[in-house]
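Just so it is clear, none of the values below were taken in a lab; they were calculated from the coordinates. Quick caveat, the model's predicted, so the values are computed rather than measured. Cβ atoms are built from the backbone, for glycine too; each structure is taken alone.
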Structure 1
Amino acid sequence: MTSLKRGKKLVMIGPPGSGKGTQSLLLQEILNVPHLSTGDMLREVEKENTPLARQVASLIDGGNFVPDELILELIFKKLSSKECEEGYILDGFPRTVNQAKIFDERLQKEGKELSYVIALQVPDEYIIERIVGRYSCSKCGAVYHDTLKKPLQAGVCDVCGGSDFARRADDQLETVMLRLKKYRAVTAPILAFYEEKGLLVCVDGTGPIDVVNEKVKKMIGLKTNS
């Protein structure tokens with residue numbers, strides 16, 4: 001079913017609201033490899049009763065950033081597990097050039113390498129429309145949008161029938177602008193690093209989800225529906 005040119009070890013990069021989480025999940029279904037979100041990994045490790053878990057929990061509870069060394073320790077612990085033997089899709093990592101360089105050095109030391117770094121490119125105004133208009137069902141978490149995805153019946157969740165909806169505090173316009181500014185300053189420079197290594201593929205992330213997915217598949221050598 002698949003015909004990846006270089007393997008299944010992928011990194012998905014994009015600004016907040018670019019759809020990288022959604023595209024990662026779609027690729028997960030196609031490639032049958034785990035989708036690894038650093039946010040999910042941090043929440044998962046917090047539940048463990050280990051020195052590493054207690055250190056991570058202490059940092060997060062104190063409102064501090066988890067340092068690169070700890071993030072990388074979590075990443076490589078996960079990548080060395082059996083579920084990642086055939087590949088993986090990293091979402092939300094690396095976030096900085098420093099993380100990318102250390103990650104690359106560690107991979108080389110272990111005789112491993114990435115297959116592709118997929119960069120979803122979406123204009124800021126498009127992202128702002130996507131994020132500011134979204135809201136979710138407070139009961140089941142199903143996500144909707146003021147214009148792009150309304151419930152079939154106004155005020156009623158399609159999934160669970162709930163009628164209580166909420167918007168995330170960090171989906172406010174001012175917060176979204178700050179998140180985009182931080183992405184452009186801190187994370188976007190990673191693209192040049194991976195382009196120099198010949199791993200970067202850039203994909204236009206605008207348009208319907210399935211259309212973007214077809215673009216992603218084409219760029220990494222997967223069979224498409226077209």
Structure 2
Amino acid sequence: MQIDVISDTVCPWCFIGKRRLSRALEMRPEIEFDVYWRPYRLDPTVPKGGVDRRTYMKNKFGEGPNVAAMREALAAEGAKEGIDFAFDKIERRPDTLDSHRLIRWAGAAGLQDAAVERLFQAYFLEGRDIGDAGVLEYLAADIGMDSIQVADLLGGETDLAAVEREAKLASEMGITGVPTFIFANRFVISGAREADLIVRVIDKALEAAEEEPAAESDAG
């Protein structure tokens with residue numbers, strides 16, 4: 001079954017959603033899944049070099065008890081999935097285009113899931129600037145990619161237009177929040193839903209696929 005996941009590398013709920021998806025897939029070991037991570041840009045206006053994260057978050061969400069409560073709730077949900085968010089370590093809010101390019105190249109090497117996981121860990125647990133080419137080269141090597149080749153690719157515009165186009169397509173499809181999961185090109189759920197719900201959608205997609213040949217046979 002093909003599963004397309006539309007997400008951004010600076011989205012904490014996407015990190016949580018990834019862990020929940022992984023648990024859901026483990027609950028259906030008899031099924032072969034092809035998971036593809038698709039780019040989304042929560043804020044395309046962030047410049048190439050990124051911006052100070054504290055200032056960015058203050059300007060976007062403000063300050064006060066509501067913001068603190070939101071952050072605590074996010075931390076609690078992350079803890080359920082083994083994620084110890086270290087927001088205080090994050091200094092930069094990066095432009096995510098290059099991180100999405102890395103994910104794209106990792107897919108060609110069969111390492112896409114590893115790349116997505118490592119990027120989330122680097123940003124949310126280690127506070128690394130995942131918009132920095134040197135950091136991306138290090139992370140690529142960390143998961144077994146050719147860091148020299150990645151450095152060469154990052155130094156040019158390879159797949160830049162393709163990633164921008166794909167991210168724009170997600171918006172044109174009406175997707176306004178991430179993560180968004182598309183199962184077998186048919187069923188869509190948005191948000192970091194619990195693993196049990198994801199499994200129910202997987203089962204529903206399987207049932208629909210099994211009904212299609214019978215329907216076609218009847219029509220014939």
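A value of 0.95 was computed for FRET efficiency 1/(1 + (r/R0)^6) of positions 103 and 151 (r between Cβ atoms, R0 = 25 Å, to 0.05); which of 1, 2 is the source structure? Mind dumping the intermediate values first?
Numbers: 1: 0.05; 2: 0.95.
Comparing all candidates, it corresponds to 2.
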For distance in nm of label points 7 Å out along Cα→Cβ at positions 7 and 183 computed as 1.7, the structure of 1, 2 it came from = 2
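Given a value of -12500 for helix-only ellipticity at 222 nm (-39500 (n - 2.57) for each DSSP H run of 4 or more, over all residues; to 500), calculated from one of 1, 2, which structure does it belong to? Walk me through the intermediate numbers first.
Numbers: 1: -12500; 2: -17000.
The read-out was computed on structure 1.
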remark   = The value 28, 22, 15 for Cα extents along the principal axes in Å, for residues 71-110 alone, derived from one of 1, 2, belongs to structure 1
